[in-house]
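What follows are several structures.
Where a number appears in this text, it was derived from the coordinates with a stated rule and is not lab data. Treat the numbers as computed from the prediction; the structure is a model and nothing was measured. Cβ atoms are built from the backbone, for glycine too; each structure is taken alone.
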Structure I
Amino acid sequence: MENFQKTLQEYGLSDKEAELYLAAISVGTATITQLSKKSGLKRPTTYLVIDELLKRKLLILVPKGKKIYYKAESPQMLISQSEEIKRKIEKILPNLKSIYVKNSKQPRVRFYEGKANLYKVYEEFFQSNEIWAMVSIDRFLSVFNDEDNKHFFRILTRAGGIIYDMFENTKKARESSREKYRFAISENRLLPKAMKLSTDILVSSDKIAIISFENVSGVIIEDKDMTKTHKMILQFIWNNLPINLNKN
């Protein structure tokens, strides 16, 4: 019965409504006194709950002489009511969608914590056809390894994409830039040695990711205007970096 009650509550009944409805379907036609005893609810509470179930059309009133009895509607009524609600929602769905589209112009922000979730962030971004990135390979490899990076680049290859990487200027960055799996799908340039990155930035066609390897956390921002501006900034920096590692 506990499972039944939990399911009824998920349907939308309160705990007391679920208790009384289960009592009603188990005893058949009954008086308030009988329902109160069967459900374990106090009599004043039973009156209130019966009123709610009558409104929901899950109980029906059965007069017998001078007495009033109550009877539960068939459980099939739960499905019928759900289908009726579904039909009503389908009618107003176009209007709801138009409201959602208006509100969806606001930036959508998603937060991620832990290596496993950051892994998903990279998998999501490397499905893009173009990525602009400002990256510290040293920090990246403090959380992930080269096999992880190969995996991300395989995803990029399948997507037919390309990545424009601007690396923090370190030995590991220069070594990583020459890995064979990068060829044909990446362009790499070095940032000035004085420029140290505390976070990595990835920009695709419609979203931005900011990754902190120190905290092993990240955020994705989905907003066309913000994405466009960040892409322009990264492209400006790219165009002012003289070193193309792939050609050295």
Structure II
Amino acid sequence: MQGEAELSVAYLVVASIIAYILLSRLLWRGKRDWVFIGIGYMILALVFQYLAQQAPFIVLLLGHLRDIMKFNELVSSIIKSNIFLVSIYVGSLAGVFQEVARYFAVKDRAVEASLYIGYGFALIDIAVAVIDILVISIIPSSLNPSASAPITMVGVISLVGLLLQPLVSFLFHPGASMMLRGMQASEHGLRGLAVTITAHVYMDSFNAYLNSAVLYGIINSYSAVLELSLVYFASIIIVPVLIFIYGLRILMRIN
């Protein structure tokens, strides 16, 4: 498990470096300050996003401090019986907090900066994935829900998700940042914000649903998981590609 974690982290780090090289060579060179702006705004968004996402569970925990096992059973029951609502709740908060932060991160800045501000957002996205990998690698199997899930389902989904993570992050975040800045310049910033929020909510809600459905055994048919996974992975490639192309076209038109 430790070796797999190290390999996964190395892959994400190398992919991040390659993404920066490709963006700076194929499009335009940016300033380091722009990347740090994106990093700062993304961290701020994630702090508020995490607090909002965990608030209901924190309230439940405070009422069950003396019986953690009962708390775990209650959370599991809530997720299983309200998987659609929980997934949409988690995805909506991610979309709103991150896209609003992006909106202000690129606002009134040079249009060229938006590409690298988006890269900064993507870097934190990758950093969160790295932290998740490292945490999961040290959690005992008895405390890890994925350990008891069918390995053929969880393993394949996790592997494909890991392989696609850099592609999705380094297309969507720079693309959404360019799109927002371009639409702000044409006085349609709020319309652009609505589009990026919708796209973000869709991807994160779908991800939350797929992971929860498999981990909690809500969907245990291999064919059903396969079909749902194909739709999910296809859509999280198509959406970022379209966002990136559209955002780039807007900026090129402005320049």
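Check the numbers for Rg/Rh (Cα atoms, Kirkwood Rh), for residues 47-182 alone across I, II and tell me which is largest.
I
Continuing with the same structure: Work out mean projected area of the Cα convex hull in nm² for each of structures I, II, then name the structure with the largest result.
With respect to mean projected area of the Cα convex hull in nm², the highest-scoring structure among I, II is I.
Here is a further query. When you work out distance in nm of label points 7 Å out along Cα→Cβ at positions 215 and 231 for each of the structures I, II, which one comes out largest?
I
Continuing with the same structure: Which structure, out of I, II, was distance in nm of label points 7 Å out along Cα→Cβ at positions 167 and 199 calculated from, if the result is 1.6?
The read-out was computed on structure II.
Out of I, II, which structure matches -16000 when helix-only ellipticity at 222 nm (-39500 (n - 2.57) for each DSSP H run of 4 or more, over all residues; to 500) is calculated?
Of the structures listed, the value fits I.
So relative contact order in percent (Cα under 8 Å, 6 or more apart), computed for just one structure, reads 16; which one of I, II is that?
Traced to structure I.
Then there's this: If distance in nm of label points 7 Å out along Cα→Cβ at positions 23 and 239 comes out at 2.0 when worked out from the coordinates, which of I, II was used?
II
Let me ask something else. Comparing distance in nm of label points 7 Å out along Cα→Cβ at positions 31 and 135 across structures I, II, which is largest?
Of structures I, II, the maximum of distance in nm of label points 7 Å out along Cα→Cβ at positions 31 and 135 occurs in I.
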